[in-house]
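Structures given as structure tokens follow.
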Structure I
Amino acid sequence: MILTDAKILESIDSGEIVIEPFDRSCLGTNSYDVHLSKYLATYQDSVLDAKKHNEVEHFEIGDEGFLLQPGTLYLGATLEYTETYNTVPFLEGKSSIGRLGIDIHATAGKGDIGFCNTWTLEISCVHPVRVYHGMPIGQLIYFTTEGEVINFYNIKKNAKYVSRSVKPVESMMWKNKF
């Protein structure tokens, strides 16, 4: 089941969901709007290798915005820092973003219970489009779960994305054993 606006507010009041900064006007009927931070990143190499640490170059979106180009993967970050302790957060793009031809995640739309960070976005576009820091980019939807949680993400030994960051974080696939 998906949390309604009233249940999201209840969960924020109880500390089960944290959204910083929180703006009540961003609360929808059953979601919370998140915004693009000023940070983007692109990979330095044109060929990526899943077994190695692929370095990124971070840069800031200026007041004039930034022109996304097709064929390039941009890593972005949400302005909002979030924590969840008893629901599963899903990040989806806003329909207005989709109608501009922007995808905000390739595969990683689901967060884990215990995820505590900003969200890294895997941004791509189908034609050139200018984006701006602070613009609404996605929405968080919270799903209830059944059963006790044994393995919270933020305390798992092999969790790769636990260091708090306001900048997008590159793939840590290379830390897996395969």
Structure II
Amino acid sequence: MKRIMIIGPCGAGKSTLARKLHQLTGLELLPLDQHYFKPNWVETPPEEWAIKVKALADRPSWIIDGNYGGTMDIRLQRADTVIFLDYSTPKCLFRVLKRTTLFYNKKRPDMAEGCKERFSLSFLHYVLMFRTIKRPGILKRLQQISKPIRVLIFENDNQVDHYLSTID
């Protein structure tokens, strides 16, 4: 494992898993949110974003966490392992609300500078609809991978913890 891609719904624990894997493997940690957002939640334009992601993915080894469907293929071309946290909507919604409460108006460790945690109904809607709208496309993409990539799908924390216990 030299290039690990972690995807899944908001609140599933992508960043937490990425940090744990980083501690176990020493691989460079590249949270996409830190590279995508500019201060005050300003989004990177699509053309510039694709160039940034390509440069990140071209590094020799990494752990990249985040979805960003428009650049998923760039990362898939370089990844040797994909971890999809296929967690339930209630679990993710609970975690997002907890995170929002704990970090409200503060910067989370996995976010870009100048991006303080905020409450957003549209974001909560995204979390609620992820399994219905985004999940089918992600599963289809994972099934269509033509090169040898290890694809791991975890549905809960126990499965993730078991996996982490197997890493030397």
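Annotations for the structure displayed:
- Identity of the structure behind 16.5 (criterion: mean count of other Cβ atoms within 10 Å over residues 2-9, calculated), options I, II: I
- At a computed 27, 22, 13 (semi-axes √(5λ) of the Cα gyration tensor in Å), which of I, II: I
- In this comparison of I, II, the computed figure 2.7 for distance in nm of label points 7 Å out along Cα→Cβ at positions 50 and 82 is attributed to I.
- Here helix-only ellipticity at 222 nm (-39500 (n - 2.57) for each DSSP H run of 4 or more, over all residues; to 500) was derived from just one of the structures I, II, and that gives -2000; the source is I.
- Source structure (of I, II) for FRET efficiency 1/(1 + (r/R0)^6) of positions 58 and 122 (r between Cβ atoms, R0 = 35 Å, to 0.05), computed value 1.00: I
- Given 21, 15, 8 for semi-axes √(5λ) of the Cα gyration tensor in Å, for residues 10-65 alone, calculated: source structure among I, II: II
- Read-out Rg and Dmax of the Cα atoms in Å, for residues 98-137 alone, computed value 12.3, 33, structure in I, II: II
- Read-out mean count of other Cβ atoms within 10 Å over residues 18-25, computed value 17.4, structure in I, II: II
No value in this document is a laboratory result; all are computed from the given coordinates. Keep in mind the model is a prediction, meaning the values are calculated, not measured. Cβ atoms are built from the backbone, for glycine too; each structure is taken alone.
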